[in-house]
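Structures are listed in the sections that come next.
What follows draws every value from the coordinates through simple rules; no lab data is involved. Keep in mind that this is a model prediction, so the values were computed, not measured. Cβ atoms are built from the backbone, for glycine too; each structure is taken alone.
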Structure 1
Amino acid sequence: MTEKNMVKADFYTSIVLMAFGITAVVMALGMPVISTKYSAPGVLPIFLGIVITGLSFIMFVRSLVRLKGRLGVSGSSIKEAFAAVGSRRMMVTVILCLCYSFLLGKILFPVLTFFFVFTFIIFFEYDRTISFKSQIKKILIAVLVALITAAAITAVFRYLFLVRLP
């Protein structure tokens, strides 16, 4: 990626990160206060949202200065950006994470976490150009990793952090 493309990527990434940071702050402000405002579960997300928003704003201003106000966006550059393998992988990651968050509470946490990890591994490791039979080991490893991950996360949250999981 060229320096000019990196600056454009910084510009767009900073916008997405600012939106994410602001959303985190707004959602954390809606969390209930249990005893004191400093022990509320939203204190850390508020802090992290403010930090993410501030740092992404700095990146936004820096990329604007480097671009000198000229983004150079055209139909072909947008098409080229979405055709890139990295962009497709990022979109799949975002879609999988959104599906996970929307299904959280509707499906048992360990089951949902297993399917999320399994799907993630399979999507990024399975090669459609190779026969299924030669990739059975990959699938078995994906199942094993997903099982261990789901069990470990569930156990840590349930027994160590004492969090009631959906």
Structure 2
Amino acid sequence: MSVLPDQYPLILSELKAAIRHSRLKALISANGEMLLLYWRIGKTILDQQDQSGWGSKVIEQLAKDLKSEFADMQGLSVRNLKYMRQFAKAYSDPEFVQASLAQITWYHHITLLGKVKNESDRLFYIQETARNGWSRDIMVMQIESGYVKRKGKAITNFANRLPPTQSDLAQ
């Protein structure tokens, strides 16, 4: 004999879904804030390079000073600061960074900046990666196989017969 109410499994299922949804929203929000911070750092470096002629020695010192102040924070290496500069140069609108680009990770963005020079192609891969939940490795495979050029060209029933992540890969 069960001591739990009849509705308990349904309520439990709804609460689990709510927790998963809230956790995902929190991760996306945190990712958006981190990307915006990285964009601001990159924008500051770009501006100072234009206005004051900052060079690589200044970036090295900046990385050292930031790491010293924020010892518990990763991502403040010279190399990452240069990626931040490249990120800010590629995307000039901070609102776009926080709203649209926050759907994928920094690691994805670094990879995209290095592998996809065309801005519209890069935005395509950002959208597809977010929509399909691609890992960085799957995204790289799609870039290297020219997914942007072939998407929607093949006629198949994969979307109807396979789960979404498998149908995208099969397609």
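The maximum of distance in nm of label points 7 Å out along Cα→Cβ at positions 21 and 133 over structures 1, 2, that is, the highest value, falls on 1. Here P(r) over Cα pairs in 10 Å bins from 0, in percent was calculated and came to 9, 22, 30, 25, 13, 1; which of the structures 1, 2 was it taken from? Structure of origin is 1.
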